[in-house]
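In what follows, structures are represented as structure tokens.
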Structure P
Amino acid sequence: MEPTPQKLEMFYEGKAKKLYSTSDPDLVIQYFKDDATAFNAKKRGTIEDKGVMNNRMSELFFTLLEKNGVRTHFVRRLSDREMLCKRLQIIPCETVVRNIVAGSMAKRLGLEEGRDLKRPVVEYYYKSDELDDPLIYPEHAVEFGWASEAENFAIKVMALKVNDVLRKFLDERGVILVDFKLEFGRHHGEVLLGDEICPDTCRFWDKQTRQKLDKDRFRRDLGGVEEAYHEMLRRVES
């Protein structure tokens with residue numbers, strides 16, 4: 001194993017994570033916070049040990065994806081809350097893959113939550129808190145220079161591959177992958193999967209009861225938030 005580079009200054013703080021430069025310009029340290037936000041930070045709170053659990057789940061999911069041919073920014077987990085990652089130039093378009101109608105899709109289209117989709121739907125959102133992350137077409141990303149056509153194609157292929165791998169893995173553990181958000185970035189010209197994969201960024205439902213095991217419990221004041229995160233960690237590590 002390569003020696004861990006020295007941790008330097010923090011250069012970014014988001015809703016759920018902090019990013020630190022390191023003595024290696026190609027690597028960053030990603031720190032996972034317990035802060036919880038919803039509705040573009042209009043609702044705020046804390047989920048105890050969320051950062052620890054999300055770090056472990058992200059490590060597990062990134063490792064699984066790498067084994068299945070999806071290139072990610074993950075290098076290794078350093079501690080309970082820190083992960084060593086490749087430095088990315090983030091593409092400012094969030095990618096959402098949906099298998100079941102839920103959340104903003106249900107609200108936007110006036111559909112009942114819980115309806116199975118015949119095939120996965122891939123959506124794109126422009127990363128802008130000021131604009132509440134508006135839904136966009138891939139053509140917008142090309143027109144405004146956020147991503148090239150080749151990058152758009154690579155992102156869609158990778159997103160659907162992530163969906164295939166995670167759905168199978170989670171189904172075997174009694175969990176439905178309802179939908180999830182991904183972020184991608186460039187590393188020496190290659191598009192890699194970045195950010196995190198956890199109950200903050202995915203909707204997980206129990207296969208038998210359809211009980212929510214994700215951040216929707218915080219968003220919708222359903223209670224049992226910490227318990228849901230612990231249950232998801234238990235299942236994915238089993």
Structure Q
Amino acid sequence: MYNVLLIGKPNDIFKNVHDFLAEKFSVQFGSDNPEALEGVLKIVEPDAIVIFLIDFNDKHKQVFRLVDSEHPTTPVITIGTDDEHSRFESFEEDLRYVNLVRPVNNSEILDAVNRSIEFTESIRAVTGNKKRPGDKRKVLVVDDDGTILRSIKAILEQKYDVSLVNSGLKALTSLGKDRPDLIILDYEMPKCDGRKTLEMIRGEEEFNNIPVIFLTGVSDPWHVRAVLELKPAGYILKPLNPQVLLDKIDEVFGKEG
């Protein structure tokens with residue numbers, strides 16, 4: 001049975017969620033008091049952490065610091081209103097965070113916990129959770145979907161140096177700062193889509209030989225032909241399969257020698 005750590009102030013909402021999740025997981029309680037929480041975090045090994053932001057204030061930023069320090073790879077689900085989230089947005093930008101906005105029902109919370117644990121387990125199965133020796137190749141991921149960005153980073157970060165941007169224009173800026181060895185590019189993006197982004201990249205002489213793998217959520221033959229006409233190094237259909245993505249990147253780098 002998976003272990004879930006709940007952090008927050010004991011109240012009716014907290015207890016209700018605790019009782020609901022306890023039917024599916026081994027649920028432990030973590031105080032919102034940083035001093036008390038520190039000891040708990042040092043001895044528990046949660047598969048997911050749920051933080052309730054109700055009545056949190058600036059002093060509770062230490063809660064996030066402790067979570068990040070003691071369990072830097074454990075998925076975290078935060079639950080709060082927009083105002084509550086805004087106080088901790090600098091922490092919640094971490095790609096392992098899933099941020100739920102109240103009001104949210106128990107089934108949505110359960111689904112977020114399940115998805116976070118399942119995804120983390122799939123990454124561990126693929127990567128063995130081991131870092132590779134030597135310098136890492138650099139991979140730039142371009143997608144307007146934050147969930148996809150988080151997923152790809154989790155899949156690749158053990159093996160590659162991963163940078164993330166959420167638009168084609170930001171991709172061009174990123175290229176100028178730090179040239180990647182490979183670009184993973186979403187084909188369907190608003191304003192500046194994958195085709196336009198690739199055209200801009202290939203228009204720059206110093207970048208036009210960087211291999212590009214397209215991501216696409218549309219699998220009909222016409223759409224696939226349109227993607228392949230751009231002669232990418234490869235394309236992958238969404239939803240992402242971690243092993244397929246890793247194999248395709250290995251294939252591209254293998255061709256380069």
Structure R
Amino acid sequence: MARSVPSGWNVSEGPTRGLVITLDGPAGSGKTTTAKAVAKRLGFRHLDSGALYRALTFALLQKGVPEEEWEGLGSEQLSELKIEVDADGDGVNIHFDGVLLTMELRSPEVTGSVSAVAGLPAVRAWLLGVQRSVGAHGNLVADGRDMGTVVFPDADVKFFLVAGLEERARRRLLQDTGREPTAGELQEEARRIEQRDQADRSRSHAPLRRPEGAVEVDTTGLSFEDQVALILRRVKDLTRLQGEV
């Protein structure tokens with residue numbers, strides 16, 4: 001794949017070409033936590049594409065850029081946000097103005113605005129190069145909403161994770177708050193996720209859809225360990241002939 005990294009990004013590549021595995025799916029389907037665990041078990045690097053969009057959202061909010069101006073941003077303005085990625089090692093670290101971003105990416109403000117940022121064609125185009133560079137030498141498990149359709153259309157193994165709306169809402173709240181949600185919180189989060197699903201499916205640029213050739217996995221009734229084990233088994237089954245895993 002062509003190497004095209006936006007100004008300000010620092011990406012270190014490994015020496016060997018290995019498998020690229022993608023996990024796509026809607027919010028709360030379990031793709032990020034599953035992808036991270038699968039990558040760890042395989043000794044691969046993990047790319048959480050959603051964190052990149054959240055980092056850009058966080059930077060726009062911190063810089064005080066009005067939302068009505070986001071659609072007009074170009075690559076030069078996006079580079080000026082001082083977001084940097086260090087993809088050295090087994091993960092991807094994201095910095096804003098020299099500071100490592102962690103829990104800031106899960107704030108309610110970022111969560112409420114990230115869908116608007118992720119839907120901008122200029123943002124998706126700007127991030128495409130760095131995502132492909134992270135996976136240029138393989139040994140990567142990438143999760144998101146267009147990993148198997150746009151970013152890595154030639155990935156070795158593709159998965160599409162789904163889950164029931166209520167279960168997805170519960171997982172998202174548990175991830176954000178660290179506790180089981182109340183009935184009211186669950187209802188409100190389900191409403192937000194449903195709106196996000198509609199926005200992701202209907203956007204003109206890189207809409208959420210099942211990648212061609214992807215294995216669909218319904219995680220609703222699966223424990224975390226079960227879904228990780230299922231993904232690992234399918235990776236081994238699908239790559240056995242090549243002797244890759």
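If Cα extents along the principal axes in Å comes out at 52, 47, 32 when worked out from the coordinates, which of P, Q, R was used?
Working: P: 49, 42, 36; Q: 58, 39, 34; R: 52, 47, 32.
This value belongs to structure R.
Looking at relative contact order in percent (Cα under 8 Å, 6 or more apart), point out which structure of P, Q, R has the largest value. Please report the intermediate quantities before stating the final value.
Working: P: 17; Q: 11; R: 33.
Largest value of relative contact order in percent (Cα under 8 Å, 6 or more apart): R.
Rule-based calculations on the coordinates, nothing more; no lab input. It should be emphasised that the depicted structure is a prediction, and the values quoted were computed from it without experimental measurement.
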